[in-house]
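J.: Below: a set of structures, written as structure tokens.
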Structure P
Amino acid sequence: MMSGTSLALDAAMNAKRFALISGLLYVVIGLLSFLPSLSTLPTTLPRLRLEASYGLFLGVFPQNVINKVALTAFGLAGLIAYQSGIRHSLTYARAVFLVMGLAAVLGAFPLTNTFFGFWPLWGYEALLHGANALLGGYFGFATTAKAEPHVTRA
């Protein structure tokens, strides 16, 4: 049976692993999404005010330059959080929860699913943001709530 301190450390280390793994994935996906050969441009995409690098990444995820830069930036932030320690990894996981959760909610409504014409958040992109938000919430809040309260101040 784990002691309270080791349980708290294990929960915090999960946040650190989350920062590393999601950071690596976001950087790789963000950089790959800039390759034109991995995106398609169907004629059925909604018009945007910012259509730079606009298309369906892997034929499924609507993205423009904002998505691609944001994914890469989130990835770099995750890697920096991992290197900076447990407290920064927890903050990163919570930021993923909040930002990706907001993007998923905005993507769910026709009025905001293109973020006023600048950022495509609809379809599978909204679902992916929602899944990422759930993971960020789990590693940023739920795992530490099971452990000792002092973990959030670590």
Structure Q
Amino acid sequence: MLGCMTSWATFAAAEPEFADRVRGCFSRRKHATLATLRRDGSPRISGTEVEFVGDDVCLGMMPGSVKALDLHRDPRLALHSPTVDPPEEDPGAWPGEAKIAGVAREVPGSGAPGEGHRFTVGLLEVVVTAVGVPADHLVIESWHPGRGLQRRTRR
């Protein structure tokens, strides 16, 4: 059901330059967007902070938060980096936006009563979308475990 999954460390070792760009997109601002699945299967989006700690992508959540409850029920998630608009005078200079699809795993010992939850993310897909040069197309780079890095354009 979840396909081939890998760690941030394995991904970053395979594609260090691409991993640096993804990390840069997530570090641009403090709040990213997290998508989880509600009990009825409908999507929920929430603000979250994404941290790159050692070899992992990490998420912290308040005790009993609905997004933590969602991940306990169904660990699939998607993350979208904070965004900024492309500069009007030079859209090709836009660093783009990053997305990560994966599976959450709660860190053992977190989530105790009164304490927050901490999750690491196993990667299923990593994507960066940017404006191409000249600025008449998008460049979509995606990485999947077992397939590696692929690049395509869209006009």
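J.: Identify the structure, out of P, Q, from whose coordinates helix-only ellipticity at 222 nm (-39500 (n - 2.57) for each DSSP H run of 4 or more, over all residues; to 500) was calculated to give -19500.
T.: Only one of P, Q returns -19500 for helix-only ellipticity at 222 nm (-39500 (n - 2.57) for each DSSP H run of 4 or more, over all residues; to 500), namely P.
J.: By the measure relative contact order in percent (Cα under 8 Å, 6 or more apart), tell me the structure among P, Q with the highest figure. Before the final figure, lay out each step's value.
T.: On the way: P: 31; Q: 22.
Going through P, Q one by one, relative contact order in percent (Cα under 8 Å, 6 or more apart) peaks for structure P.
J.: Taking distance in nm of label points 7 Å out along Cα→Cβ at positions 115 and 139 from the coordinates of each of P, Q, which one would give 2.1?
T.: Source structure for this number: P.
J.: Further question on the same structure: For structures P, Q, calculate mean projected area of the Cα convex hull in nm² and state which one comes out highest.
T.: For this comparison of mean projected area of the Cα convex hull in nm², the top structure is Q.
Bear in mind these aren't lab numbers, they're just calculated from the coordinates by the rules spelled out. Note that the coordinates shown come from a computational prediction; the quantities given were computed from them, not determined experimentally. Cβ atoms are built from the backbone, for glycine too; each structure is taken alone.
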